[in-house]
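What follows draws every value from the coordinates through simple rules; no lab data is involved. All of these numbers come straight from a predicted model, not from anything done at the bench. Cβ atoms are built from the backbone, for glycine too; each structure is taken alone.
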Structure I
Amino acid sequence: MKSFTESGLDFRFNDDWVVKKYDSHRYYKGLSGVGLKGIDFIALNIKENLAVFFEVKNYRTRYRVENGEPIYPTLKAPDILGQALSEKIKDTLLAINAITTYFRKSFLYRLFLPLIIRLPLYRNDRFFWTKVAHCIYEHHNLQVVFWVELEEVDTPYIDELNTIVDHLLKEETIQVFLADTRQHPFSSSLKVEVGMKSTT
């Protein structure tokens, strides 16, 4: 079980997944210097040969660890959230292309590329990013999970956000799922709980 905390939410992925917290990964830190934005997680579902981008927004009330003071996040308008997600996805795709282009400069990498793709190895950075790129560009098998945690169910807000996201990413032909702890597309292999404490 692989555990990650993002925006006060605890994500626990089972062994079907290999996950990188992209926005703190060393590759992202290098690329963010040229203005590229990044989504929160990049995950490979090994069983389904599927690449998934996770972007997380938590608008539930949390409490500071040090003093218990409440934090009330300000809910952003759907058009602002949708635009930010669209930019992060496009920049992350550019980054993956840049990473694998860099790998291909190595003769040995090019020589062993068919083997890298076939071997059931994922954890090494070179293997992971190669397989992510292979899922996206060879199999067109990319999904985006936009995790938006609200204090209470707000169907009109979610519907508007869904419409905006669909419109912004229409040309990319990327399947986007809006998710929260109540409902998400990977309930059998991913458990997510709301943590009420926050260090921010």
Structure II
Amino acid sequence: MYYKIYFNDKPLFLCDEMDAAITVYAHHDDAVYIDEFSPPAVNSMIHEMRLEKVHAGIFLHKDLETLKKAFWKKFILVKAAGGLIRNETGKLLFMFRRGKWDLPKGKLDPGETLEQCAIREVREETGLSAVELKTPLLITWHTYDESGKHFLKETHWYSMETRGEQTLVPQREEQITDLKWAGETDLPVLLANTFPSILDVLQKAGYPTAR
């Protein structure tokens, strides 16, 4: 088992064993590997992941939950939720924001469940009113810095469906400039300009993600 945390586009794997997916990264010269657990080692890995020359990290420890807690303590945790939306023709809804194709998502409001958050964010960011939440897909993590503080965003992704003709309205105040229904033949172009975590969502849902 492992947790994958993105530092920008770079994956850090916290793991209790090396599976095939992680081993691929272990052979890269620009990957950092640590297998001795200590607070200084945790700090060192976070420092290394922020270096331009490093493109992946692997931290191996037999007690994965202890390792996770040690890393989580270094960040302010922000919970969010979003959706992979499919219409009745099988197309997926993407949005263009800040130069990248993305999926609707946003931060959890006080008192909300993750499911409520996912539905609300989809409605606000796309203008869709009739959206049905189906099943959980996966959780992604990525770090970012804001006002001198270090954050770890935990995004819960759900598969969703919508039916009927609905007008798409991009939420301009969130810098969303375009919304697009994409079929499988459209995916290669969009996925060539998206985030690795979005590729993870598509892959979990069974879509091809090769760039």
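One of I, II was used to compute distance in nm of label points 7 Å out along Cα→Cβ at positions 81 and 105, and the answer was 1.4. Which one was it? The correct label is II. Looking across I, II, the calculation of helix-only ellipticity at 222 nm (-39500 (n - 2.57) for each DSSP H run of 4 or more, over all residues; to 500) that yields -7000 traces back to II. Compute mean count of other Cβ atoms within 10 Å over residues 113-120 for each of I, II and report the one that scores greatest. Top value of mean count of other Cβ atoms within 10 Å over residues 113-120 goes to structure II. Once mean count of other Cβ atoms within 10 Å over residues 9-16 is computed for every structure in I, II, the highest value turns out to be that of II. Here the criterion is distance in nm of label points 7 Å out along Cα→Cβ at positions 73 and 185, and among I, II the highest value is seen for II. Here mean count of other Cβ atoms within 10 Å over residues 49-56 is compared for structures I, II. The highest value is that of I.
Given 17.9 as the derived value for mean count of other Cβ atoms within 10 Å over residues 97-104, which of the supplied structures I, II does it correspond to? Working through the options, I get structure II. For which of the structures I, II does the calculation of Kirkwood radius over Cα pairs in Å, for residues 65-128 alone return 15.7? Derived from I, not from the others. Match the computed value 21 of relative contact order in percent (Cα under 8 Å, 6 or more apart) to one of the structures I, II, and report its label. Going label by label, the one that fits is II.
For which of I, II does distance in nm of label points 7 Å out along Cα→Cβ at positions 137 and 153, calculated from the coordinates, equal 4.3?
Going through each structure in turn, the value belongs to I.
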